[in-house]
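Asks: These are the structures, in structure tokens.
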Structure P
Amino acid sequence: MGKEQTMAKTKTTRYDIAEHLRTPEEMAAYLKACFEEADGDAAFIAKALDDIARAKGMSQLAWDATRKKL
């Protein structure tokens with residue numbers, strides 16, 4: 001019998017769309033795409049709205065932090 005080979009573990013991180021929605025146009029495009037994919041699934045749309053709300057919060061936090069430095 002040969003030696004057992006071990007594979008290196010790949011480290012992954014959680015992807016959060018809210019970190020990538022920076023402008024109102026990006027948020028609108030995301031919401032539009034979600035409506036197209038939802039196929040009537042209200043929970044899917046609710047999750048998209050939550051993502052956008054979190055993105056707005058992150059954007060506001062970044063804006064506030066920038067303004068304080070000026």
Structure Q
Amino acid sequence: MSKPKKPLVPEAREALTKFKLECAKEIGALQYCKENNDHYKGDLPSSVNGQQGGPIGGRMIQKIFENYYNSIK
């Protein structure tokens with residue numbers, strides 16, 4: 001099993017988790033967050049895991065870019 005990715009600022013892990021849950025709630029995919037369930041997903045193909053978790057990461061990136069563009073205006 002691989003190690004979890006470390007954020008550049010380790011103290012930011014809690015904020016990143018909170019941000020992920022917020023984005024998942026916005027798109028209605030909260031049930032796919034690891035923090036909300038402890039279901040084993042190792043037996044699922046990567047395509048299924050990508051379909052479930054991909055939109056959450058995509059929404060996170062959208063919000064990051066929106067905030068950046070709004071800050072430079």
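What follows is calculated from the coordinates using simple rules that are stated; it is not laboratory data. Remember, predicted model here, so these are calculated numbers, not experimental data. Cβ atoms are built from the backbone, for glycine too; each structure is taken alone.
Asks: Among P, Q, considering only mean count of other Cβ atoms within 10 Å over residues 22-29, which has the greatest calculated value?
Replies: Q
Asks: Which structure, out of P, Q, was relative contact order in percent (Cα under 8 Å, 6 or more apart) calculated from, if the result is 32?
Replies: On the way: P: 36; Q: 32.
Value 32 for relative contact order in percent (Cα under 8 Å, 6 or more apart) corresponds to Q out of P, Q.
Asks: Among the shown structures P, Q, from which was the value 13.8, 46 of Rg and Dmax of the Cα atoms in Å calculated? Write out the running numbers ahead of the final one.
Replies: Details: P: 19.2, 67; Q: 13.8, 46.
For Rg and Dmax of the Cα atoms in Å, the value 13.8, 46 is produced by structure Q.
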